[in-house]
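Pasting the structures in now, so scroll down.
Laboratory data are not the source of any read-out in this text; all were calculated from the coordinates shown. As the structure is a computational prediction, the values presented were derived from the model and not from experiment. Cβ atoms are built from the backbone, for glycine too; each structure is taken alone.
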Structure 1
């Protein structure tokens, strides 16, 4: 049997004075023709292996597409005297940004056509989209590489012409001052870290630098208060933050520090009247709410409005003329709490399902009693509600339409708990088609992430119906490292506790099998980025527990990446993973880094993806990992690497291309016989076909 990729010989390299052996370090040489040839060979091999299910890929793609309302309209959002919205058109990849005067009978104004901007580009994404306060100008930015570095342009909306102002090298962050001619923006350094803030006056040849954050752990971001009274600079690391503020009416003034940064203390702020409302974790990990005078914000003089609560995490605070809106994480679910400012009366918005996701949507208007809420669940499509905060009534403005006769009553979702080795109960969110039998005969796809405090929300995805209707169970493992159970849940899955994420996930997989939802030979797992690290770690830890793994842009070369401070995110993430230039971080990271722990074992069938221009997880991490797996693993299970040669971390930018990526992943599950009812070839037949093709092409005998 021919190896699909020629063996690569070990090479030596020097890193921080320490000579390390890394057989595949040379794959970092992005401009080396041999590297590009190698990646092309991997793509060709993957295409050859997947050829027997090409018809199924097309069928799945058409199936996914058939559920989508291709020509559609978002719910208009009021900004001043206009309704802003986006629309999509059949056959076109990108959204069109539009607006009308407050009456929807008014004539539509087309502001930005993503299809025209993205024409002929292999990748396209809009970064900032910010109308000026008087709505005469639009500042927007674009990325054509997928490296998340944007160029800002300004459009005169009365004439449709672009102003000469053009600012490259920026991040997706911008805020207008109230004079309609000044805005603030951020630029990125060589590691793609937003680190400087500039003030730009339209037509000016040179911009004033207002901030240079020299501590490489910190990034900077910009925002404008909903009251439109202040511009905020948010300076933040993974565990520390600092706000600076400037009256939006005086853009030439100096930014002032709100609360000086203190290591380990995080806060953010909203403005209302004479006060800043500050969410801060100075008295406990789950944050409390205080308010300070905007004229002289001092924490020592702050009035506490909501104390720290061990069982409830305060996630965010928003202000309206008469109300405060708090999002809280309670028992694994997000709650939305409303407080009437004049009376102090509080209530929570009620939601109808046991497993759901609810969050305040875009709410740009300050002077309103209506809160817009985005609601979804594993069986309920995204639904946009307007909630009248005083009357406690809601109006459904739009529910994403699922074509083809989708009936949510034919599906069931639930939440169950697995028990981790240390006795901690780990939540799982599940969905499956009604009539499902818990006899171990069903295929399952288990998703996990578990990093950065990011909570994996149970949300609807119409493409997932292609699995559920074929008898799959879809499950989300809410492992430690996320914030589903509050900030302590995050802290228990990072730094020297990171392995809890992996053992939690294994416990969830074992629980699904023990309870009859699936069995190991029918279980596939899925994760991307830091969730790809999770996939690699559990594949090393328990390779025989899963039949298939889909690892998307996986962060798998953890030790080498965290030893290289020149790479994007490395220094900023010392507070997430630890600094391996020091002990005990080095040995702990080394003990779980997927690339460093590949061993001779029968691994599951694996599909690994990468983006050549990815600034977050460099393409060489999955490429090196796959190369080492090829040289080390036992058995005949498939190992495929698929590299998008024109995209970054988030894959294809066009919506139709994303549907095709999903169809490809689902077809892979079918190829490895994970419960598909579609005709297909067995794995050994696939290998024989690839071998025969190699011989026909003169590559071997």
Structure 2
């Protein structure tokens, strides 16, 4: 029984090694692979008589035959990993028992890319090799030379072998997929696959066209008179030699600081322009590393904490049609519940019907879903199986599922729309948006409450919210006196939300919160906006003719004006926008990166605007200042390259304090 299970796991893992490392087409997630690997490892430890040289626990991966094989001078090991902090504490406790209580650790983000080894002789780049099985890799030197972040010559003429991770930035990955869709070519499931597929092109000119980069994270020096004595020192030395090293490396005094680092980056990683799937934690001292040594496949002095998986495979059980506040019909995949990025997921976005056709996704299919910064994950691709549950492609609907109106297309758009302004689904979506955080921010009023309010006829437009009483709210199911009071008070508190939020809540065509912000700052009051000529809207930077026409039309529609007058009579009046307190940052764009300690990012952005500046989201040569908090990301690096002035949070606040005093 045990031997059968071991043989089954070995066969499965070897198959998936081939799909991942050779074909670049994984059909299971990292978590599923790690679970099988851990089970096999445990069974072999309990029954060593069944351990064989061909077991996946005795090697790292597979070697492709598409390039010339190359035997590594120094073996590349894999890493043991865990998904919980208790295992990290146990690992560290064993180290302390042997080497004392003050063993420093180094934390680095685990890049989700393609591991490679680079050899330099007398400072000159001579050989670049993939990891392969750790003993033999593939010589891809010609392709690696096309990557500009890999130095062809170091700043010092030394002999060194470095290890790094080739990756593709997320923005470049999305652009590549968009271009492939336009060409009718295959798309990549994730940035890791895109990087691997790009670096292993037999035609290096194709590799050169792809936006690839590298983070270097390890080194083996040959004949260096005074080599670094710690891993952290070696990373700093690599930077001096001209290598690109990740700026988010952190030296930790113990495992508890390392765990805190992991907790910070579990969510903060989504701000980065590259994919990470965990944190690598290493003993800092080389002396201790050398003493601890290796197992058959991994160093004992390093481990990886893996973040909850961002991808999972599950069954698409059915389709549902969502109807948004603009009438756009969005197909949604109803999934067999699966754990993804720390939460159970049962729904995923399919974006539009063109996307369904492109993916050829059908009821009953096994699908790969991904969750990055989005709340609702998206379907990436169909996992190929021998027999598909459904023989027929998905049929695009012709009528609105809520009101049965015939669906329409709009020029230049891929979505289908319900044209009925009185469609109950559109009305409820508008009410939900009115109460949302981006709009009027009414606590306790979510989809379930709005469904009841609408079905009972208590709220059919935004003004009706402000006619509700505690008594009326208590007629709703499961809403008692305390809950009713909370909902009522939250509605009342929303009456004087900012002009920006009020304009956002109105759901004016093509006016989101960014355009609402421009309008609010440009005109200051709702009354001025209502009385502005169409051509004046069109002349505003960031608005233009088309959106300007939509704004003008909204404020000259009899039905909309009736709603605005009714809201005003109920006391829903946005206050005038406060003029800039000073011209400290007039005409200047400021960008925030990293975690601020004295205020939230939104509060900092409001301060920037209050003192006449513009809060930007990306760094360019036109950026005046970058405000750097704790653990700044790639924006910090770009600011340094462009020579943009970098301020600490304290320096930013000191400038404001000095302005107030002066």
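Using mean count of other Cβ atoms within 10 Å over residues 383-390 as the calculated read-out, with 17.4 as its value, let me know the right label among 1, 2. Clearly, the read-out refers to 1. For distance in nm of label points 7 Å out along Cα→Cβ at positions 47 and 535, the highest value in the series 1, 2 is held by structure 2. To which of 1, 2 does the computed value 19.8 (mean count of other Cβ atoms within 10 Å over residues 319-326) belong? So the calculation was done on 1.
A value of 15, 43, 33, 10, 0 for P(r) over Cα pairs in 20 Å bins from 0, in percent, calculated from one of 1, 2, originates in structure 2. Out of 1, 2, choose the structure whose coordinates give FRET efficiency 1/(1 + (r/R0)^6) of positions 519 and 575 (r between Cβ atoms, R0 = 35 Å, to 0.05) equal to 0.30 when calculated. Answer by label: 1. For which of the structures 1, 2 does the calculation of helix-only ellipticity at 222 nm (-39500 (n - 2.57) for each DSSP H run of 4 or more, over all residues; to 500) return -11000? Traced to structure 2.
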